[in-house]
Structure 1
Amino acid sequence: MKFSTVGIIPRRIYLDTGTFQAIHDCGGFVFGEDVMPEVEDFLPNSCPQILRRTDGNNTLQYLKWIFMFDERAMFDWIISPASLHEIDAGRCGARSQYARDIMDHSSICISENPPSAAAPKMAEIMADPQFASISASDRKLLIEAVGSECDVFLTIEKKLPKSAGQVLKKVPLLIATPKELWELLEPYLKGL
């Protein structure tokens, strides 16, 4: 079984924990309200992790473009119980509350457009030992993403996207960085 993402605009996007944190911590920029934040704008212990990465500014720019695209596409943004657990473990009340707000949105999206009967079967495939090279915590998130019938698993991690081809051969879930997702979306802007 092979799946392709060519020519497809996703409808349901799963936010992994790191991506969610970047959106929360730098949401003013991502949602077009503020300028790009700088490391110097924060106290040393409160600087968002994304800003400490060499690709952080580029990642935030791609996220901004994706959310601008979303103004027309109106994606379903999904956070699952496993991602909420990871976010709560970070002990940041503001992030936890924002995650619950998005999870409420996720619940509405899923109730209005429930996953098909194939979604649990795809989740079973994702739970198979053939994916043992993916960490247990990432697999848990991937299983919930597939079970919610997400088209894209959006991650800022560097290791997980290396498993994208292995996953896409078995289940219709694209594991993509913000840059990769933007590269799939950008051609749809031509002619607008």
Structure 2
Amino acid sequence: MTVCVLAGLLAAGCDSGSADKPPAPDLRPVADGEPYLCDLVPEGAFRIVTGLDIALNVRWAGPQKDDGLCLAHAKSRSSPLGIHWSYNDGDKTVGFQYNQWTEDVRHPLPADLGKGLAIPTASDSALRPNYVIGVFSCGKKRPWISIDFAPVVRGRDAVRDMVDFMRIAERRFGEIHKCTPRPS
């Protein structure tokens, strides 16, 4: 044993069996909790889902009156999270997105989240290959929210994660805008 340890220190020739294995992925379900990225996505869950541990800088594009666009920027890489919401043209926007993603498998959102779809794209070149959009009722308005984000950690269910993020985002939207989200 001592010879192997010494040889390992000198030549890195001993295999302990665990040195070459990547850490096991964190497969815990998406959990809600502060702090939030772009007000709608729990940062802790986002980091577990994507495996990202880099610093993120969140920026909204202007004031949020009838709509909002937010990106979580990361130094030296593309933004790993984008969120867009609007009170305008929800059904038209969801329909447009449905027709845009004809090459990828489209998963309808559960009925309790309103009308929408989740799409894990097959493209390796996509910066944010996971895309989910939903239109729902909130008080007297019919907002829509879209969330697109970086690849998920191997072994995770991207569709389940997208649906969970949308569920949290709709609830948070209702808290922020003082309305009760309901299916559209």
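Of the structures labelled 1, 2, which one yields 1.5 when distance in nm of label points 7 Å out along Cα→Cβ at positions 78 and 142 is computed from its coordinates?
Source structure: 1.
Relative contact order in percent (Cα under 8 Å, 6 or more apart) computed as 19: which structure among 1, 2?
Considering all the candidates, the number was obtained from 2.
A value of -8500 was computed for helix-only ellipticity at 222 nm (-39500 (n - 2.57) for each DSSP H run of 4 or more, over all residues; to 500); which of 1, 2 is the source structure?
On the way: 1: -15000; 2: -8500.
Clearly, the read-out refers to 2.
Computing Kirkwood radius over Cα pairs in Å for each of 1, 2, which one ends up highest?
Answer by largest value of Kirkwood radius over Cα pairs in Å: 2.
Bear in mind that the values in this text are calculations on the coordinates, not laboratory data. Just so we're clear, the structure is a prediction, and the values are computed from it rather than from any experiment. Cβ atoms are built from the backbone, for glycine too; each structure is taken alone.
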